[in-house]
Structure I
Amino acid sequence: MFGLMLQVGSFSFNNLLQQLEDLGFFQYVLPFLLIFAVVYALISQIKVFKENKGAAVLIAIAIGLLALQLGFVSAFFQTLFPKVGIGVAILLIALILAGAFIPDEKSYKWIFFGVGAAIFIIITILSFSDWQFIGSWWWQQYGALVIVALVIITAMIMVIVSSKNK
């Protein structure tokens, strides 16, 4: 049903996305644009480059192209960003539920921070374990225990801080 909704006449979004993937748009163009934008934003904050935007653009282009040279960055982004999308969806659901059931508006900051920090840690561990950075036997055996311990410690800190504010 969803596939039928995406197709209009002979045009299909699935075909468009497949053509973009075949052209390397998701593997090279989008990672380059992301790296370029972040590097340019950081460099343009430095006093020397505030006056010389051309040099900042040139450096950002060079770093963006060099980062994509071996394909490691593109592959890492392909691993990371689907998980980030799921994390953002979970964070949005947590904020909606908090808005529905928690009347105190100050708690939203802590909920946003706590759930966001937990999602960040989980996404980081999962992304690195896909690349065998943290995928050793130790993490396979004790990873869930570490995550549960971090959640419990975070909850305890949130309770202690919120009780001091009252």
Structure II
Amino acid sequence: MNITSETKTGTSSRAEEQTFIVLGVLLQFLSTPEQINDQISVMRGTVPSGVVIPLHSHADPEIFYLLSGSLEVFQTEGPSEGWKTVTAGEVVSIPGNVRHALRNTSPSPITSITVSKQELYSFFRELARPFDPNRPPAPPTPEEMQQLFRVAEKYEYWLASPDENAAIGIDVSN
């Protein structure tokens, strides 16, 4: 299914910057691997206040540049091991296969530019659904969570158990 119309040029149009929702996070696909004939993708993400991305890992690295707000990032290894708070103008680099989690505990949404590779882009595209600005973002439904588990298994992504999340201060029981 073609979610948006995409061009093979180096510039993006407003149609390509349609906003999608992926498990509570708003995403815009700014530059796709198809557009540049390479493995790189660039996305704009908005994480509403209170949204948590539980502990997980995947082979593709991620680079976040925070445009606005304050985001808490957890990594299990490397120089940024543990929880760190990142603010506007700062960069977070998460190597491939490093277990990590994100959460916005601030009262305002955060916006970031995310650079990653083909597989993570494809993962997000499979989960993305068009965002309706007339309906506020809501927590994922049980059906959306089941879709997440299926797609994560397809891409061989690791998802932490509720106990592993609780060990780093994330409650996924709701």
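Just so it is clear, none of the values below were taken in a lab; they were calculated from the coordinates. Note that this is a predicted model, so its numbers are computed, not measured. Cβ atoms are built from the backbone, for glycine too; each structure is taken alone.
Assuming 13.4 is mean count of other Cβ atoms within 10 Å over residues 52-59 as calculated from a single structure, say which of I, II it is. Answer for the origin of the read-out: I. Between structures I, II, the calculation of relative contact order in percent (Cα under 8 Å, 6 or more apart) yields its largest number for II.
Computing distance in nm of label points 7 Å out along Cα→Cβ at positions 68 and 156 for each of I, II, which one ends up highest? Write out the running numbers ahead of the final one.
Working: I: 4.7; II: 4.0.
Going through I, II one by one, distance in nm of label points 7 Å out along Cα→Cβ at positions 68 and 156 peaks for structure I.
Using distance in nm of label points 7 Å out along Cα→Cβ at positions 124 and 148 for the comparison, can you identify which of I, II gives the largest number? Sorting by distance in nm of label points 7 Å out along Cα→Cβ at positions 124 and 148 in descending order puts I first.
Ranked by FRET efficiency 1/(1 + (r/R0)^6) of positions 44 and 92 (r between Cβ atoms, R0 = 30 Å, to 0.05), structures I, II are led by II, which has the greatest value.
Which structure, out of I, II, was distance in nm of label points 7 Å out along Cα→Cβ at positions 20 and 140 derived from, given a value of 1.4? Considering all the candidates, the number was obtained from II.
Among candidates I, II, the computation of helix-only ellipticity at 222 nm (-39500 (n - 2.57) for each DSSP H run of 4 or more, over all residues; to 500) that gave -5000 used structure II. Looking at distance in nm of label points 7 Å out along Cα→Cβ at positions 76 and 100 over structures I, II, structure I comes out largest. With respect to Rg/Rh (Cα atoms, Kirkwood Rh), the largest value across structures I, II is given by I.
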